[in-house]
Structures are given as structure tokens and as C-alpha cells.
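Asker: I've put the structures underneath this note.
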Structure I
């Protein structure tokens, strides 16, 4: 009878361990999803600011139509991007297109003095900072999840329940080195 109790105790401990590890995976996945939602909110805020910024700059630099068209296309691509890889690529394109708008603004001193433009610059700078903070938070949560998926013995539970690693939200090397300049 005592050997049966030992076996039942071992099975109970094993079941409790599986439940604990599974629940920790669920917590990590939910944290990563929450962190992605934070990024998404800031990206939507950024998308909402861009048309106002473009319209403000357009009034001063009418002959720069290709730059405005590039920003509009990049914004549309970013809004409609589906997967995380597509979203990262679209965000990199949008960052590059915004750089061209700010480069145009450099050539127009009256535009730099415009209060609407200055306010939009401040809001965009604030949004960019929030995106970076949300991105770091998301990537930390993804790192924790991915580490747990890869390490033994939790990797056994991950494969048993088909829990997979998540992708990081990364900027391209060029975009990471050159931040959008919004202060003049």
C-alpha cells in the first residue's frame, strides 16, 4: 500500500508541476499580447498624427508631392500590415518616409515656426518615445516566453501543448540607428 501511495504522490506532484508550467506559459503569452496591444495603440496614434503633419507641411512645400505620396503609401501599408514581420517592415518604411517630410521642413523656416507644426512635432516625438517603450516592454515579454519555450524541462510542456515562440518587433538596422528627427 505504501508503494501505491508513493506512486500516487509522484503522479500528483507531476500533474501539479505540469499545471504550474502550463499556467506560467499562459501568463507569459497574455503579457506579450497585452504588450503588443500597447504598441498597437501607439502606432494608431502615430497613424492619426501623420495626415495632419503631411497637410501642414503640404501648405508650405506644394512642389514636394512625391514625398507626401510616399508617406501616404507607407502609412497605408503600415495600417494594413497583418503579420508582425509585415508590420515591422511597414513601420521601417514609414519611418523612412517621415524622415523625408522632416527633411523638407528643414528647408522652410516659416513652417518650422508654425504653431500647428510645432505641436504636431511634439506629439509625434512623444508618440515615438511611447512606441519605443512599448516595443521594449513587448520584446522583454517575448524574450521571457521564448526562453521558457526553449529551456528544459518546460520545453517538454511547450511542445506537448503546442506553445510556440513569438517574434520580436524589431526595427531595421538603419532605422534603429537613425531616429526620426522631430526637433528643430
Structure II
């Protein structure tokens, strides 16, 4: 009889375990159902949001396309202007480059004038003063040449920056579905 009681107790415990497992399974099923409902609701909200976004974007697409086109035109004009400025500065630098030769020629003239003697002594003083002025001018021209060089490098960097900054807009032009 002791074996039968043990078997009955084991069966009772097994039934309680099965009932507890069933209750846990029911609770799990309810949680999964609630999560599924919540997930479907979230999916609906996401789809609705994306749909509204597409409607809003399609309503504003012509204005956006026009703004991108205008911006590209402005950047293109700016790039052309920068190229013209760079070309003008290069021409100015070439013109300024001949001034040291002129200073050297004036120096040579001064040497020849000194050999002419006392009749031109007064002239020598004037040429010396002129030489001092020309030397000062030469320094100023050299400073100006260096300034043009710095400006040229700055304009090259600005031109590169403008070209670099216009890349995203050119990318949007390629992606424009309303062309």
C-alpha cells in the first residue's frame, strides 16, 4: 500500500505541475498576443508616418528641386568668377615681375652716370634719391607680389571649397525624380 500512496502522491504532484505549466503557458500566450497587437499597432503607426512623409515630400518636391537648381546655378557662377579672379591675379603677378628688372636697369644707369664726372654730379644726387625711392618701390612691389601670391592661394582654396561644397547639390540633381 505504501507504493500505491507514493504513486498517488506522485500523480497528484504531476497533475499540479501540469496545471502550473498550463497556467504559465496561458500567461505566456496572453503576453505574446499583447506584444503582437502592440507590434502591429506600432507597424501601422510607422507605415502611416512614412506615408504622410511621402505625401509631404511630394508636395514640396517642385520647390525643393527649384531651390537646388538655383543653388547650383549660384555656385557655378561663383566658381566662374573665382576662375576669372585667379586669371587676373596671375596676369598682375606677371606684370609686377618685370619691375625688379627695371630697378636693376636703373641701378646700372646710376653707375654709368657716376662715371660722367662733376658736370652731372647734381644729377647723381637726384638719381640716388630716385634709386632710394625705386628701392622702396621694389620692396613694396615685392610685398605686393607676395600679397598676390597669398591671395592666389586663398582663391585656389576657396575655389576648391566651392567645388567641394557643391558636390552634395550635384548629387541631389542626379537623384531628382522630377526632371
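Asker: For structures I, II, which has the highest computed value of mean projected area of the Cα convex hull in nm²? Don't jump to the answer; show the numbers that get you there.
Answerer: Values: I: 12.1; II: 26.2.
Result for mean projected area of the Cα convex hull in nm² over I, II: largest is II.
Asker: To test your reading of the models, identify which of I, II gives -28000 for helix-only ellipticity at 222 nm (-39500 (n - 2.57) for each DSSP H run of 4 or more, over all residues; to 500) when calculated. Please report the intermediate quantities before stating the final value.
Answerer: Values: I: -28000; II: -34500.
Structure of origin is I.
Asker: I have 5.2 for distance in nm of label points 7 Å out along Cα→Cβ at positions 4 and 140, calculated from one of the structures I, II. Which structure is it? Each step should come with its number before you reach the end.
Answerer: Details: I: 5.2; II: 13.0.
Among I, II, the structure yielding 5.2 for distance in nm of label points 7 Å out along Cα→Cβ at positions 4 and 140 is I.
Asker: Here's a follow-up. When distance in nm of label points 7 Å out along Cα→Cβ at positions 68 and 156 is calculated, the result is 3.3; to which of the structures I, II does this value belong?
Answerer: Details: I: 6.4; II: 3.3.
Source structure: II.
Asker: Ranked on FRET efficiency 1/(1 + (r/R0)^6) of positions 92 and 124 (r between Cβ atoms, R0 = 41 Å, to 0.05), which label among I, II comes first with the largest value?
Answerer: Working: I: 1.00; II: 0.75.
Going through I, II one by one, FRET efficiency 1/(1 + (r/R0)^6) of positions 92 and 124 (r between Cβ atoms, R0 = 41 Å, to 0.05) peaks for structure I.
Asker: Still on this structure, please answer the following. Of the structures I, II, report the one carrying the highest value of FRET efficiency 1/(1 + (r/R0)^6) of positions 100 and 148 (r between Cβ atoms, R0 = 41 Å, to 0.05). Don't skip to the end; give the middle numbers.
Answerer: Working: I: 0.45; II: 1.00.
When FRET efficiency 1/(1 + (r/R0)^6) of positions 100 and 148 (r between Cβ atoms, R0 = 41 Å, to 0.05) is computed for each of I, II, structure II gives the biggest number.
Bear in mind that the values in this text are calculations on the coordinates, not laboratory data. These figures come from a predicted structure and were not determined experimentally. Cβ atoms are built from the backbone, for glycine too; each structure is taken alone.
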